[in-house]
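Scrolling down, you'll hit the structures one after another.
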Structure P
């Protein structure tokens, strides 16, 4: 049974069990960030195990990631949670278990951000690569990725990787090599996990395809045990795992205080792509367009006009406009605005600078101009976006 207030005062607050069946340090950091303020005692004994809950464990709360419905221990897991008498919050549960109080990824947003990452670099040929397309979260991401590409007039090939239970590693690698060789270049590949993305990089090496010039590769989750150490370093979509853990803890505290669970689940927006060497390229084949993009990357904060664009690209204004639309899907002014917004977004989540200062230092003429551009692009104000996307590093200091 839950301990009384005297025991809690003596031994350090509520007793909370982390019972996840998939672990990432960032989830723990998010829970810890909340628990350090709430005065919880955290039990993380299960962090290296996917076993059932500790038998006869009794405490105040559980943060869990439920086994899949077909898992053998699903029923036993639910039974032990009920028997514990503790309040429970699930992280990203299967839709069959969405009646539990829970927080979840914004999977469609992750898919759209992955597509935008490639579209902004001028790619026209796409593959979505993975082995778990039947999982609900993978399906949501893949469908949103394909839908965002379709909005821009492009198709997407889905390649299902067979598991190592079905074929051995050389066969798996050979299938990936064949996939890459038979698609037009330059090619953009989004793998639904960083481990699968690292295999795509291995296949590129085997096929003697240059990364990112011929094949650009993007992963998901920004696994810091993988992404920085591949060759080249892997770009990956950061899904905001620390905030996922933090919000799960905040919801659990609400329940333990005797309050009702919100009617709608908390959906955690992704931080976005972390760009590294595996996508550091422009697929645009036009040399003038490449010169133009390199120029605005270096000078986006300056007061630029069409004469500057023409001088940098070596093209007339009309020729540059047409070439940008053909190769990048945006006109020169849109490309400059996008570059300025990306620079502003980075500073918004990494610093406490005033938005008016960020706007001016990133090349916008004034705060109103910045606000309007941001609202059109993101569908929310800069203030709202900043609140939702504050970086994990900044949050850990609070």
Structure Q
């Protein structure tokens, strides 16, 4: 039985992880759970799964959480508690379902202890990919990607060396705005942007899907997870969302990773890895799939994708600034403080203002992210 330390248990991915655990009680046990501030759901999860540790990231909620927990679980709080959970020897696998860049320090803590990490949050690898890869290699640690695209790539590679790869194809449905003309982007409501045609995801990642920033961040993540140069990583729009990624090998053969658009597939694969468990998840019915179509992304309409490639090319602290400024700008959009088009306008301004460091330390990455967020909020005061 595997002990799972689940960071971010109350988010959409975390809830899906727990759903998998419910279906496989003889395979998995939840040893720790955490949330940033959703104490009501966290307390319910603690009662159901009886983890050894329950942590709340926002220390202000610690007293209320403690009053809600009636079992034997240890109650912890603050950002440091997440790093302690991530590096705890009792966990067989660390499942990172924390959204945003707050996953960076816990990820590094887990890798330094030689842990296997199931990573659902792309942001830490985007911001600090070179550092993450070095720490992973130096400590014989492992990252199992949970993004559907990177899970598919991992399955397609099946132990093959990156030197065998000619091209990684990352696919995307095109998001909620694929068929919307750019002339209407200024008047879009939050509900329209969040109306994803295929996936039921968190609000932030759904907005990133609409701008195609999500695909750009996935390109950066793939570069570091699979050690493949960016010129060999391409994005394709695939509206049917059946093929999640493809790998073309140097001999011209292509492997495709296919499954229904349900996050439980990559979650189950990550939890069970290297085993494959029988599941009753919805299968792809090829008799109902009339078309598998692909097209190149429109980078004029969706400039975020090119911005991500450019940030990866620039290197240093630039990807961290791109990532953090986007995170902050998306938050402002979701709060109704800026228009949809304001997201990319603000991110491009912040990236242009940044003086990069070419060989950053972890502190340089964190400080660059902090600077980017502060600059976003300074920018909003000018609008």
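Each of P, Q could give FRET efficiency 1/(1 + (r/R0)^6) of positions 173 and 333 (r between Cβ atoms, R0 = 25 Å, to 0.05), but the derived value 0.80 comes from Q. Structures compared: P, Q; top value of FRET efficiency 1/(1 + (r/R0)^6) of positions 29 and 189 (r between Cβ atoms, R0 = 41 Å, to 0.05), i.e. the largest, recorded for P.
Given a computed value of 140 for volume of the Cα convex hull per residue in Å³, which structure among P, Q does it belong to? This value belongs to structure Q.
Any read-out appearing in this document is the output of simple, stated calculations on the displayed coordinates, not a laboratory observation. Given the structure is predicted, the values throughout are model-derived calculations rather than measurements. Cβ atoms are built from the backbone, for glycine too; each structure is taken alone.
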